[in-house]
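Peer 1: Input: structures, listed below.
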Structure P
Amino acid sequence: MSDPVEGIAETATGIAASVRDGRCSATAVVERSLARIARFDSGINAMTTVLRDRALSRARALDARIARGEEPGPLAGVPFAVKNLFDIQGVITLAGSRINRDDPPARRDAPSIAALEAAGAVLVGAAGMGEYAYDFTGRNQHYGAVRNPLDRHRLPGGSSSGSAAAVAAGFVPFALGTDTNGSIRVPASLCGLFGLKPTFGRLGRDGVFPFVESLDHVGPLARSAADLATIHDVLQTAETADRSHGGRPFEPVSPSLADDAAPMRVALAGGYAHDNAGDAARAAAEKVAGALGAVGHLHLEGLAEARAAAFVITAAAGGALHLDRLRHRAEAFDEEVRGRLIAGALVPAAWVARAQRVRRAFADRIARAFEQADLLVAPATPCSAPLIDQPTIEVGARPVPVRANLGVLTQPFSAIGLPVACVPVFPDDGGMPIGVQIIGPVWREDRVLAAAHRLERAGITTLPDPPDGQSARV
């Protein structure tokens with residue numbers, strides 16, 4: 001019997017178009033997604049919960065709506081997963097932890113899940129992550145390491161590790177993650193995906209287990225820039241707008257993709273962004289910058305200080321959030337996470353206040369940089385995916401611990417809430433991919449996604465088909 005979805009595009013927008021015009025059913029698409037998870041996830045460990053009955057019920061209901069001639073939505077029949085810190089009705093919100101296992105199940109879906117399903121998407125499950133999102137690797141002491149589907153001996157990046165792995169493995173065409181210091185962009189880089197960290201406050205965080213109130217962002221990982229734009233627009237609704245944190249009125253970015261050839265002043269970030277990247281990361285950034293017509297390098301001052309400020313704010317906020325758990329359940333934490341949270345709880349308030357001043361000064365400095373350029377380009381990670389048990393990576397020609405330093409290039413831009421698209425670059429020799437950040441001024445997701453789409457059309461960021469489970473490096 002032939003596959004009822006054979007030949008259908010792997011992207012969310014491609015699947016939705018096929019379901020809408022009747023080339024395949026939502027049920028067939030979701031069944032294929034569930035079958036891939038059942039067949040291959042034992043070797044990847046991306047998923048912590050699979051919602052088989054719920055997903056099939058929703059898919060069948062969607063097919064019935066289509067049969068009645070009803071509008072199915074822009075994401076009709078598209079399976080998706082969410083990081084397991086999003087509330088899912090009837091499921092315990094683990095946030096990658098052992099402690100949260102004792103919590104009651106969520107009583108309702110997070111508004112972001114509800115918005116996606118209202119647009120026709122179908123939730124198939126929750127994906128693993130680093131404990132309480134304090135991780136750049138994908139290693140988890142309680143649930144085991146998530147493995148990179150492109151090479152299962154390697155890390156997928158974190159903390160949205162399961163979300164990235166689920167997309168890279170072809171389980172789903174997109175997944176939701178969160179990004180505090182790089183937790184979407186790092187796994188997007190290591191798994192060869194598109195990822196979007198929107199402007200701080202653009203997308204709502206209700207029903208999402210917090211980490212750092214002033215740094216947390218919700219965003220998607222996907223297989224195309226067009227998918228990022230469509231998902232962004234669906235999430236940017238009245239129900240999910242994070243108005244308490246500066247959210248703006250609905251501003252769709254999908255139309256900007258049609259104008260992706262409009263002139264843009266692009267600059268390659270120099271200084272810190274260059275010095276803390278390896279040769280492959282620099283080459284990828286230069287390739288992207290050249291394809292976008294970059295006019296040269298722009299030396300950015302203050303990135304090291306901004307990263308340090310983000311470290312202090314993250315540690316202090318995380319320590320304060322988990323103080324009661326540290327007092328009463330310290331033994332239940334991942335050892336490395338526990339140590340950093342305890343240290344954060346001891347950070348003096350004066351240090352945090354100083355870090356906030358550094359952060360504001362850096363925001364002013366970058367705002368002036370955007371008077372000279374419309375977009376900035378920088379590597380997303382200093383290297384491609386390290387081995388799972390690899391203790392160090394090289395940053396600036398010196399060995400540093402993996403866990404804290406895969407985000408060395410993402411943290412400065414998180415600190416001031418800029419919109420960033422991470423785009424994948426695959427080397428010609430068939431090696432592991434590495435991501436490049438396209439950074440825009442606040443509220444200019446349209447610019448960063450138009451640039452990402454331009455690269456996609458030019459073949460600079462073409463993704464290979466998901467591995468079939470047998471041909472992936474195992």
Structure Q
Amino acid sequence: MAKQGGTQRESQPRKDKEWVLRYVKDHKIEFINLWFTDVLGRVKCFEITPHELEGCLDSGNGFDGSSVVGYQEIHESDLMAFPDPDSFTVFPWRPNVGRMICDIRTPDGLQYEGDPRYALKRLIEQCNKMGYEYYVGPELEYFYFKDKNSPDFLDAGNYYAQTPEDLNIELRRKTVQALQEMGIEVEYSHHEVSPSQHEIDLKYGKALSMADNTITYRLVVKQIAQLNGCYASFMPKPIFGINGSGMHTHQSLFSGDKNIFFDPDDPFYLSQIAKQYIAGLLKHSSEIILASNSWVNSYKRLVPGYEAPVYKVWARRNRSTMIRIPQMRKGTEKATRLEFRAPDPACNPYLAFAAMLAAGLAGIKGKYKLPEPVEENIFAMSAAEREKKGIVSLPGSLREAIDEAKKGTILREALGEHIFHNLIENKEMEWDKYRIQVTKFEMDEYFPIL
């Protein structure tokens with residue numbers, strides 16, 4: 001996310017109903033996928049033909065909401081999916097199939113409170129009323145494995161490794177090409193720290209389109225891997241003993257073309273609003289972390305020792321902190337931003353972006369004071385040293401994250417009562433299923449001696 005400015009997609013005219021109908025006819029599109037996500041961020045889809053397209057664009061398409069995790073009860077299951085014409089794109093590997101992302105409404109035509117996309121739209125509207133536009137740039141890491149039944153690596157590379165021209169490089173290139181053909185602009189890609197771990201960075205953009213791009217990115221990565229006989233995983237910590245996968249999320253607020261986070265007279269080049277936003281993220285990080293790190297496995301990544309950002313402090317260059325301010329070069333004032341390093345790539349991006357924005361806006365509204373940065377290597381500090389400096393950690397388990405979310409108010413307000421309740425209920429069920437398992441560790445450690 002080194003550059004700032006309008007993305008390629010945002011510089012183009014918005015697509016509307018007539019554009020989609022004309023494109024489908026001219027390019028002989030035979031099927032259109034309609035996407036939305038459940039509360040966990042998993043893509044749901046049904047498919048229509050061009051014959052049904054105009055009616056669907058005008059009046060939506062009904063579906064059973066009781067079959068979607070976090071949506072409706074069976075006695076009030078009817079919901080309507082309204083495709084967003086501006087999200088129309090075509091799958092490069094299946095050029096006769098188009099795709100649109102939907103907004104979910106009730107049969108009365110009202111926005112559905114359980115739609116994760118609506119939760120983010122609602123927060124963006126609040127942000128807009130304050131005079132700001134919310135921009136994000138997620139960096140999603142993932143692993144390539146030989147197949148989904150046995151997590152064997154495809155390569156033994158490390159950070160920025162230039163491995164020989166083997167399958168993993170070709171997979172990454174094909175993925176970048178597919179994303180760009182779908183209108184999703186990529187800044188760069190590279191090998192990550194762990195063996196067979198990779199990263200493709202999307203060029204930053206407005207939050208709603210970036211959330212749409214994020215769910216698309218994950219499917220494209222997996223689809224390209226599958227078409228080439230292997231498996232891609234966004235599991236936060238698939239392998240014990242090596243670094244897990246994160247989704248470092250760059251964020252900034254704009255007013256027109258002006259980056260509100262930049263102040264040329266500040267020693268850190270950060271405006272007062274930027275500092276308040278960062279302070280909001282720091283203060284409320286524990287109560288929103290459930291939205292950005294949503295799985296039992298998420299907290300296997302958020303442990304000290306594997307470059308995981310578990311400490312609730314900020315810095316400029318220090319990558320051992322939870323929030324980092326990337327160094328800015330002269331002439332790149334629009335690139336002023338914060339990097340929130342805690343999220344992982346398995347989250348629901350609509351909920352994660354909404355929660356981050358809610359925490360930041362709370363800092364602005366409450367005029368929170370930003371503490372001093374910590375530029376020392378926190379990973380090298382002892383527990384006593386961290387305690388002396390007042391450095392505390394994020395929740396260490398899904399159970400702790402659930403409890404923090406329930407104690408606070410920010411996540412409930414950000415997601416709305418419906419989504420918040422269903423997310424908590426689902427995650428408590430996940431924790432209960434997890435905690436009763438007897439693991440290999442327990443059998444290896446205790447069975448021979450107890």
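Any read-out appearing in this document is the output of simple, stated calculations on the displayed coordinates, not a laboratory observation. Because the structure is predicted, anything quoted here is derived from the model rather than measured. Cβ atoms are built from the backbone, for glycine too; each structure is taken alone.
Peer 1: Who wins on distance in nm of label points 7 Å out along Cα→Cβ at positions 334 and 406 among P, Q, i.e. which is largest?
Peer 2: Working: P: 0.9; Q: 4.6.
When distance in nm of label points 7 Å out along Cα→Cβ at positions 334 and 406 is calculated for P, Q, structure Q comes out on top.
Peer 1: Also, I was wondering about something else. Of the structures labelled P, Q, which one yields 19.6 when Kirkwood radius over Cα pairs in Å, for residues 206-413 alone is computed from its coordinates? The partial results should precede the final answer.
Peer 2: Values: P: 19.6; Q: 17.8.
Among P, Q, the structure yielding 19.6 for Kirkwood radius over Cα pairs in Å, for residues 206-413 alone is P.
Peer 1: log10 I(q)/I(0) by the Debye sum over Cα atoms at q = 0.06, 0.11 Å⁻¹ was computed and gave -0.26, -0.90; which structure, P, Q, did it come from?
Peer 2: On the way: P: -0.23, -0.80; Q: -0.26, -0.90.
Clearly, the read-out refers to Q.
Peer 1: Tell me which of P, Q gives 24.5 when you compute mean count of other Cβ atoms within 10 Å over residues 118-125.
Peer 2: Numbers: P: 24.5; Q: 20.1.
The read-out was computed on structure P.
Peer 1: Right, another one. Given a computed value of 20.4 for mean count of other Cβ atoms within 10 Å over residues 78-85, which structure among P, Q does it belong to? Don't skip to the answer; put the middle values down first.
Peer 2: Numbers: P: 29.8; Q: 20.4.
Corresponding structure: Q.
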